[in-house]
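What follows draws every value from the coordinates through simple rules; no lab data is involved. All values reported here derive from a predicted model rather than from experimental measurement. Cβ atoms are built from the backbone, for glycine too; each structure is taken alone.
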Structure 1
Amino acid sequence: MEFISILNDVLGPVMRGPSSSHTAGSYHIGRLLRSLLDGEPVRAAFTFDPSGSYAATYRQQGVDLALTAGLLGWPITDRRFARALVLAPRSGLRVKFAVAPLAGADHPNTVDIQVVSDKGGTLRARAKSIGGGMVLVTEINGRPVRLDGKTPAVLEIGGAVRTVPPLFFVQKGPALFGSAAEMVALARRRRVSLGRIAVDYESRLLGLPESEVLAEIGRRLGIMRESVSRGLAGRGIGMKLLKPTAGRIARAAAARRLPGGGLQARAAARAMAALHVSNSGGVVCAAPTGGSSGVLPGVMVTLEEEKKLRGERTALALLAAGAVGLIVARRATFAAEVAGCQVEIGVAGAMAAAAVVDAAGGSAAQAADAAAVALQNTMGSVCDLVQGLCEVPCHTRNAVAAASAFTCADLVIGGYENPVPLDETIDASLASGQMLPPELRCTAKGGLAVTPSALALGKKA
């Protein structure tokens, strides 16, 4: 069974926004290639296929910054990240980017790379960012390889042996389940919640005590809280298209000046706040992606502040969300480039619905059903990011998904019997997403992105 972890693949990575596929994934490609060099990089050339998503959005979504920062070996959260292209020459690295046909490219986020080191070695590679910050390096100097950052590797390059250290947690044990049906059946047999099954899964898979898994989840919850707080306060917010409005909406909700208002409106405002931070290049926790990194923070902070969820219960609710994302990662993808927005913000909404059910004391079966209902209501959602940025319509989609998570949980706990289970819903979502034309899959060539008003929006410098 493929190695898929909640901490590696679903509730992370901790990253700078705006995009896990484009920003975090590209950074991880750069870090992997750095470990294969015989010295420090001095020249690097990156080529993107014109038919892919990278070619259309690499400047807008920080692919160029991320590849450069990764090659330099900086942490992705480094304050210098936004100035990587300016600072790279001062570190002795010159980079260039080009768009040209790549023969055999089988993914929209494929890149060919050539790097020269200060010792004269040349490394040629092909890699792809496959969603949620996960990557594959598939070719080194003309030879097929499989480097994913999850498994240590040793390669012979130019007569020298290179050790490739992992970028993520490594597998130490077996996966407890591989489908939602198996997951729910196991929870039913043990008479435990989805969150409890999730912490056991991760503990056994990574060889970590449950206390360490819960502590790491707590750390990522802290990053989510901080992103909501910063976004609501408007601290360090500098988006390209939108003005920060989350704080204004939250204040209107608190003053009961909204026609609907209530918990859902406050969750929506918090979700937008976290996405403000992501789109300003701030530090967020992808959940499961950068473009959907507002949904779970909005829901989790709402559960804490409005439902007084505390301590381990909060971590378990977030792990329940992670368990749903785990099944999506195994059966489908988190890449909008492959299947549209339904597998990013749509999946985040499904994960959030499971978290709400778990927090309310619902069963694993109810959590899975709430997730399925949420995903069924985003089926066919296109990725039509305006001007190649994760701002419009991503902000309002994050907000609506956060609000909808509570509604989906209410429906299932209230008695709705979901006829199409989560596994089948995920399969249908992937299939429908793959039917979308490339123009509607993260290339900014269709949908809202090509409306006159969207094209006329003025980007800030």
Structure 2
Amino acid sequence: MSLLVLGVSHHDAPLSLLEAVALDAGGQTTLETHVLHTENVSEAIVVSTCNRTEVYVEALTFHGAVADVTEALALSSGMPHAELQPHLYLHYEDRAIAHVFGVAAGLDSMAVGEAQILGQLRNALTRAQRHGHVGPALNMLFQWALRVGKRVHAETDIDAVSHSLVSAGLEHAAGLLGAVEGRSVAIVGAGGMGALAAKAVAAEHPGTLWVLNRSADRAERVAERVGGRARRMADLVTVLAQSDVVVTATGASGALVSTADAALALATRGGRPQVYIDLALPHDVETGVGELEGVTRLGLAELGVLLSGTTDTPQVQQARDLVTAEVAEYLLAGSAETVVPTVTALRARAAEVLEQELLRLEHRAPGLDDATRAEVRLAAHRIVEKLLHTPTVRVKELARSGLGASYARALSELFDLAPADTRVVDSPPPHPGERS
């Protein structure tokens, strides 16, 4: 079996495509289920954020799994293959490991170094575990990735360049309107992203901070934590008219702020300028809002442009070096795992031969007393253990140096061990759709 990841991200896909393939928790589970119903995949985790939608699988066959996952992504998004295929990327084995470690470290995010992705990966793993969609391979991979992400934030200076989407939007808003301090700001959405946005806005000391959410209780909790005030979603247009800056971050399937509502709010304000910061995918604010005179709309595409140029700093390179070292460590650990079935099969074969010979001895020398029989059995076990000790230790040492697979095959051939117990997955032939 082998690891691969297939997906789309902000690097290569337009925002419209990212919106089409974006999935909520239920959609992610459905996609995993679809993939697992094929004959080419044994484990699956779907990760869908505002930056990416990716399917991680433990594949039984390489090309079959790629075809199945591509088909499942096309079906879940409703997009024709011809439109989806050019934007898909594929990573296999060590590159897939390096990719998810980089994602966990925030190195693959639009806002480089952002820490929210750790929670999103953890939620994806927990959800997939709950539905029985992951096994030992993906569980180990994601647990390790989460540890890598934590190390990057704890041991490098990546947080010094971790410029969040909302912070970039607020800086741009300040350039257009003046300092956010003392102004009226509305947060629409009180989920994970909304709560983070509320915290970032509160740090700018706005004059008024409103929090709106479909769940009034959640809006109250977030507002209380940041010193804001909860408002009902029914008051949305009223709040828009009262707000200089509006930050939206909901999980709604369609736009919450229409161009007509924004125009009405603008008229009520007497035309005073506004900035809408839309962090949602799909977007919360209709694109036409940005065409209103005096109104600026910053969606993910615009925020991405504001954040460009933050990927080549010393702090980012420091984080990349740590990720590279962790990938090497993971591969060595994986190499050690590949020899375990061979060692187990070798010891099982030795135990089988030993029991056969002891049984033969029982028939040839039935008169042995219990004490002598026990001594013979103990001596035979010691001989087997001494003979197996060196090859067992040696294969584990070679595994740590990356040479375990070849030695494991040699042991399998020499001792005629069961191929099913000792298989080591080779790299597949190059795939025309594979991209670096």
request  = State the single structure among 1, 2 that was used to calculate helix-only ellipticity at 222 nm (-39500 (n - 2.57) for each DSSP H run of 4 or more, over all residues; to 500), giving -14000.
outcome  = 1
request  = Looking at percent of Cα pairs over 29 Å apart, point out which structure of 1, 2 has the largest value.
outcome  = 2
task = Identify which of structures 1, 2 gives the largest calculated value of mean count of other Cβ atoms within 10 Å over residues 146-153.
result = 2
query = Where does the value 16.9, 53 come from, among 1, 2, when Rg and Dmax of the Cα atoms in Å, for residues 170-361 alone is the thing being computed?
reply = 1
query = Taking mean count of other Cβ atoms within 10 Å over residues 138-145 for each of 1, 2, which is largest?
reply = 2
task = Compute relative contact order in percent (Cα under 8 Å, 6 or more apart) for each of 1, 2 and report the one that scores greatest.
result = 1
